[in-house]
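Input: structures, listed below.
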Structure P
Amino acid sequence: MPTLSSLQPAAGSLSKAIGPGILFAGAAIGVSHLVQATSAGASFGLWLLPAVLVAHLAKYPSMVFGPRYAAATGRSLIDAYREQGSLPVALFAAIALGTSFTILAAVTFVAASVLRTALGLGAASVAAVSAVALVVSGIMIAAGGFRWLDLALKALMVVLLLTTLAAGISVLPDVDLAKLTAVPTGLGLASIGAVVVLMGWMPAPLDITAWHSLWTLDKAEQTGCAPTSRQCRIDFNIGYALCVVTACSFLLLGAVVLYQQGIAPQKAAGPFVEQLFDLYVEALGSWVRPLIAVAASAVMLSTLLTVFDALPRTAEALTEVVRSRPRPTRRTGLYWVWAVVFSAGAMAIIINAKEALGPLVNLATALSFLGTPVLAWFNHRAMHSSAITGEHRPTPAMSRASLLGVAFWSAFALVYIGWQAQQILSAPTPASP
């Protein structure tokens, strides 16, 4: 397999560079959009819409640096972390691998809940559907590799965009701005936890930038063309725009269908999906159920496919970097060992956590949130190293935006830590027996 540095630039061939951004959107649009954005709208109306937009804006520089670094150097961000020292690699491993089992469990659980509802498989347990979904994902990855993943995600993203836009537009005539902008109960300092849960995975945890750099390398090796800086930005912006549009659409749907009618959202993923489907039918008519079923299924299938592939791919690359060995250009036995480990861990969580999966997801989201300024700083250093030259080097405006993002996430993390400390200190002391 040729290395990226030996490939010809994909000048004038944008279609050969398009793909990693779609995979990024496929991985990002899932639990954070279908569940968390919808729940945010259902609980707070339109009040958390600015939080969704700010999260996308503040993470943009750090996230676009993933594919740009790969295109500029022919290496992944994991290699960049290793060059920055042992501590960045250790911190990345702790952040990425520390939440990986819960991420895959959450994605699989929600995907299984959506598929069970959409296909009318109420008699099957979520755990059984989850196991089948993981096996099918593995078979699809093994059968087609990156090429199959690339083609499948492009098709699913087209379905997702069209159905989500149609669903979002369909509720616009029912919008009551007075109700949706009325100050909800619990808004204020007490809602910091909800904001952190929403923004931690909005549009995705920041370790996805390492995944994106690996996808960029695979796409270039598949097509035989190295992407230019401009093509990387276009490809990324397409995927990022999909994330913004779908996040806002799902928040709007939750606000109109649930919050506007004064209906509290269910806490558990399974009942929440059932409630979501039923309320769409009640509010908009039976014709909308297939539309929502297709949109929700496309969201979660795309997320499951990309996360199933990205986690073992990242663990494999991290293992080889620690060993000071070159990145494998194809899936090796180590990749499948990690895939089995992650799948087994996710199934153990699904089987044992049951209704407690929600708190586990909130914990993983909070950890991802706290890791955001750390990874944002590592990505900033990577793109401003001596390895980045010419067109790939960030403009002064992008450099300032990156530093502002690091400062924003650092300040917000400190606020959250202070809020958590206050919550602990103000908690009532258990009475002595």
Structure Q
Amino acid sequence: MERQATMVKDMTEGKVVPLLLRFAFPLFVSNALQAVYNVVDMVVVGNYIGKAGMSAVSIGGDLLHLLTFVAMGFCSAGQVIIARAVGEKRPEDIRKTIGTMFTFLLSVSAAIAVICYLLRASLLSWLNTPAAARAYAMDYLVTCVCGLVFIYGYNIVSAILRGMGDSKRPFLFIAVAAILNMILDVLFVKYCHMEVFGAALATVIGQGVSFLASLVYLYRRRVSFGFDFQPASFRIDGPTFRRLLALGIPMAIQSAAINLSKILLMSWINLFDVTYSALAGIFNKLNTMCGVISQSFTTAGSTMVGQNLGARKYKRVNETLLTILLIGMGFAALFTAVMVLWPEGVYGMFTPDADVLSVAAVLTVPVILNFFGAGTRSVAFSLINGSGRAKLNLAVAIIDGMISRIGLAALFGFALHWDCFGFWMGDALAGFMPLLIGGVFYLSGRWRSREGVEA
């Protein structure tokens, strides 16, 4: 047990700001690398294949994000449960959570991959995929679906490590994947002429290497984690599974709702032409880049809030949330300045296509709104996820992901005839809904109670 304690980062002691920054920095670099290698797919394809390839990567990438909704939701839930168990000094719960997560989520990933492969043609039709991009989109989708288990596996290991307060190792694993992906992207697309299939293959190889490296790390330190990797340890524990479901289902619904709404918006945009479909890819990649800070501090904040709620140190929770808010607003202001002062450079790095660049300015206002929305979301989700409130996560999923995003996009795009600009404005404004819900929850004071993951 002494060795196990050395593997766990106690975030209930010490100065909050430096502790949060030290934990968040590897997450930030990790997420930044992930964002960069996602953007590299678009940049390489846009420069060497053109707008049809960009449209395919955009459509395939959105579908892939949708398919990971179970991993995102249940890994976030597992991270919170582990963090609470760390704060409450319950190592047996940590062991049971690890085994349950592995068996459940890897099984789900295999099932989703098979279903999506069988429905691959229908999926592209439902998204109104432009004819010029359909073959490319099929290559991207099928290749990435075959590597879905790697995405799920990496997220499982990362959730385990981050729940225990270790953000450095997940960073190192994703760094290897990002560097490998960027090298292979250029090699496969530019020099081997493998087109969009090459970009997808590079992504899958990078993800596979990342998962295998993280799994080897966890196995070699199995004694420290209290998880021996014996077959019996992978048995799904009933009470742990019910707790994982109670928290994970709303988080998964939240992830699915947001991604489904984005998929629907993409299908509406595809009703125009391949130029706007390619432009949607740029919008999504810029959102991914601006979400780097938000995701990093949401993950760090959730762990820190979870551990301190478990230890009943509420003052530290307040300090954590304030720090996250100030950092988020600072970066939003910085990114806004770049967009305002250098828009042609930002859009031009994705593609030299004159048709795409001629209408790219339509993205500027929605993108800036997304910067500030991302800065506020990290505060709300740190509190909501860290407190383990399943019903509140479900409310956010419905209001943010479905009602607000789809409703506002339809209002602006169809009712007000703003077309694609309206769709993107609706998406951006919906991003502020978590702040409203989280703010009401914070002011109610109910986050201090013992409800949540134990409910």
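Throughout, read-outs are computed from the coordinates displayed, never taken from laboratory work. This one's a predicted model, so the numbers in the text were calculated from it and none came from an experiment. Cβ atoms are built from the backbone, for glycine too; each structure is taken alone.
Quick check on the output: 37 is relative contact order in percent (Cα under 8 Å, 6 or more apart), derived from one of P, Q. Which one produced it?
Of the options listed, only P reproduces it.
Check the numbers for mean count of other Cβ atoms within 10 Å over residues 55-62 across P, Q and tell me which is largest. Intermediate values should be presented prior to the final figure.
Values: P: 21.9; Q: 28.9.
Ranking P, Q on mean count of other Cβ atoms within 10 Å over residues 55-62, first place is Q.
For structures P, Q, calculate mean count of other Cβ atoms within 10 Å over residues 63-70 and state which one comes out highest. Could you put the intermediate results ahead of the total?
Numbers: P: 28.5; Q: 20.8.
Structure P gives the largest value of mean count of other Cβ atoms within 10 Å over residues 63-70 among P, Q.
For the read-out distance in nm of label points 7 Å out along Cα→Cβ at positions 111 and 351, a value of 1.9 was computed from one structure; give its label from P, Q. Walk me through the numbers on the way to the answer.
Working: P: 1.9; Q: 3.8.
Derived from P, not from the others.
Figure out for me which of the structures P, Q the number 2.6 belongs to, where distance in nm of label points 7 Å out along Cα→Cβ at positions 207 and 367 was derived from the coordinates. Each step should come with its number before you reach the end.
Values: P: 0.8; Q: 2.6.
Attributed to the structure labelled Q.
Have a look at P, Q and say which one yields 3.7 for distance in nm of label points 7 Å out along Cα→Cβ at positions 159 and 423, as calculated.
P
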